[in-house]
Structure I
């Protein structure tokens, strides 16, 4: 059996730590790129949002197929599989 002895909450971790950064959000069906400007319990808000249809090699500096979606776009957290500060633009 495994037990947890102590829980430590780390402030400003996860999506909150990435506020005002350009992020890549990998979701179940689509990838999104833009500046993360809002974090809510159930969704995030991305500014100058692009939908990524083809990333290309991750060691390259630009996406192979990036299409502008909207000045502001909301993504449901239930669809997010992973996220991070984007190494591309």
Structure II
């Protein structure tokens, strides 16, 4: 299971970082606080994914950094839902 947990942790980091770019650009353009909140939530999920990826590497990470696959699946679903919020077209 180590490889599956490492893959999902890396996927969480990647999707969160990609998804942070859209709100960052929108905040830079409009200075709307909602985009800053989306940016913060995506960066927070990226940090959690990075900690979990570190927990799966063989470099003796701390015990609290070790992930579990069901929890990673929930966080991955939240990450994908956040991605959907930024990709969903606005109604004019």
Structure III
């Protein structure tokens, strides 16, 4: 028999600073092509400094992802232009 020392009534803790997490929202969705529903729960850290750092990290990741998409689009446009120039020079 497994001894479970974790209390069901305990509050979730922040993995970075150990503060109590504050429940924000919970949404259950059924992703397309899946058999089982997925429950997404959002928490905020009760430590303001920790939460500000997490928000900044999330904004940085979002900005990086946007820049990466723009760079990929520009790269694909340059590749297409170079192909077009090479095909014109062959004729």
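Here, each number is a calculation from the coordinates, and none is a lab measurement. The structure presented is a predicted model; accordingly, all values stated were derived computationally and were not measured.
At a glance:
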item: For 29 (relative contact order in percent (Cα under 8 Å, 6 or more apart), calculated) the corresponding structure among I, II, III; result: I
item: Identity of the structure behind -17500 (criterion: helix-only ellipticity at 222 nm (-39500 (n - 2.57) for each DSSP H run of 4 or more, over all residues; to 500), calculated), options I, II, III; result: III
